[in-house]
Structure 1
Amino acid sequence: MRVIETIPHESITIQIFKMNEKFIVKFEAGPMEQAFKFDNDQIKSIEKLKEIINAEFIENVRKRFNEMYLQLQNSTKTLN
């Protein structure tokens with residue numbers, strides 16, 4: 001798996017990988033990550049993939065990160 005592109009963002013690390021006829025888009029924020037896989041049969045180019053990974057898509061990822069963070073906080077608060 002190799003990084004082929006990085007999409008700049010102020011609070012989320014966004015990297016695009018290429019592996020086994022798939023594009024993998026990985027989002028990282030703090031201790032959490034999300035990954036989406038796209039078959040080359042569906043997405044033929046990095047440009048088309050970047051059209052999908054638009055502001056709305058990234059905002060939905062950010063919201064999911066917030067939910068994940070809250071879940072993490074709630075599940076670990078009993079440990080302290």
Structure 2
Amino acid sequence: MKKPHLEVTQNDKSGLHGKCSSCDAYFTIAGPGLVRNPSAAMKTLQRQFDKHCRQDHMREDASQAVTRIVREATKD
């Protein structure tokens with residue numbers, strides 16, 4: 001499965017809009033800050049997307065699962 005990435009779908013007066021390439025979740029940045037500092041707006045959109053990926057697309061692989069299970073079993 002390909003790693004999801006942010007696709008910018010619109011960048012105009014209405015705001016900066018993007019979506020997840022994997023699940024079509026949408027992200028939007030609007031307001032006066034977009035015009036004054038477009039690079040900061042893009043970073044904010046990227047942070048929204050990164051948070052979405054961590055919550056919705058990241059899954060642990062087998063070695064991470066083993067580590068977690070051992071850590072939980074040896075607590076205390």
Structure 3
Amino acid sequence: MLRDEDLKALAREKFHHFKTLEKKHQELDDIIDKMEKKAVLTPKEEQELERMKKERLRLRDEMMLLMKKAKEEAENEK
């Protein structure tokens with residue numbers, strides 16, 4: 001059985017845009033962490049934070065889908 005890190009490596013090999021998704025996800029994660037550490041957010045910042053959280057979740061879902069697809073393809077190659 002493949003672990004998450006193995007699945008990520010497999011997805012990076014099979015799907016070239018997987019790395020881009022990972023990078024964008026990490027960038028959003030860093031920005032979100034920084035914003036959440038602020039004592040007070042303006043209403044505009046709160047809206048932006050929610051938008052970024054939704055985008056981060058969308059990216060994670062897309063990465064999970066590609067990892068699942070990579071796993072299925074690897075199992076079918078056996």
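For this structure, a couple of remarks:
- In this comparison of 1, 2, 3, the computed figure -14500 for helix-only ellipticity at 222 nm (-39500 (n - 2.57) for each DSSP H run of 4 or more, over all residues; to 500) is attributed to 2.
- Structure (1, 2, 3) behind the derived value 33, 10, 9 of semi-axes √(5λ) of the Cα gyration tensor in Å: 3
Readers should treat all values here as calculations from the given coordinates under stated rules, not as data from a laboratory. All values reported here derive from a predicted model rather than from experimental measurement.
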